[in-house]
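Next up: some structures, all given as structure tokens.
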Structure I
Amino acid sequence: MNGADLALSLREAIVVTLELAAPPLIATLAVGLLVSLIQAMTQVNESTLVFVPKILALAGVLILLGHGMFVTLSDFTTLLLGRLVAIGGAG
């Protein structure tokens, strides 16, 4: 494995990480922003009020997209392990 192959694998790892992390992060960010706006409009400054909607949004995203996220991660793992086997078999 030369430097270009390693760089390609690292780039693919970063892309897969972003693909897996983006949906839950965006959902919790949006819910947190919405709850903060509602708190600012109603002047209810309860710090624990933000956690329940965020957890529910995170659970919803994982229920909806969890299978696809698992498939993406397992495909990438299979690809990396295949590359490792190819490198080990060549040496």
Structure II
Amino acid sequence: MDFETSLRRAIKSGNVIFGQNETKNSIDSGRSKMVVVASNCPEEFVNYLTEKDIFVYKSSDSSMQLGKACGNPFMVSALSIEDAGESDILTLIKE
């Protein structure tokens, strides 16, 4: 599985939420199935995630690179996948 291709497919066909605040809301409301964080995501947010019962994929990309991989012209330090759509990205949970 190519992570970037799967992520773009989830963004296009599913429901992906960008940003730390929106990701927190997604987790707290129980809609999040998986969270992706950039390599330079703030430590306090990463610590928040360790307290939650959610799968976190730690990308080796910086927030600038993750934003570009998402097809966005802005930095993305965290995102929540609520619905993977036609993507196979949730298979990372089983690995």
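Remarks
- Of the structures I, II, the one that -10500 was derived from, the read-out being helix-only ellipticity at 222 nm (-39500 (n - 2.57) for each DSSP H run of 4 or more, over all residues; to 500): II
- Structure (I, II) behind the derived value 2.2 of distance in nm of label points 7 Å out along Cα→Cβ at positions 28 and 44: I
- At a computed 55 (percent of Cα pairs over 15 Å apart), which of I, II: II
- Answer label among I, II for the case where relative contact order in percent (Cα under 8 Å, 6 or more apart), calculated from the coordinates, equals 37: I
No value in this document is a laboratory result; all are computed from the given coordinates. Remember, predicted model here, so these are calculated numbers, not experimental data. Cβ atoms are built from the backbone, for glycine too; each structure is taken alone.
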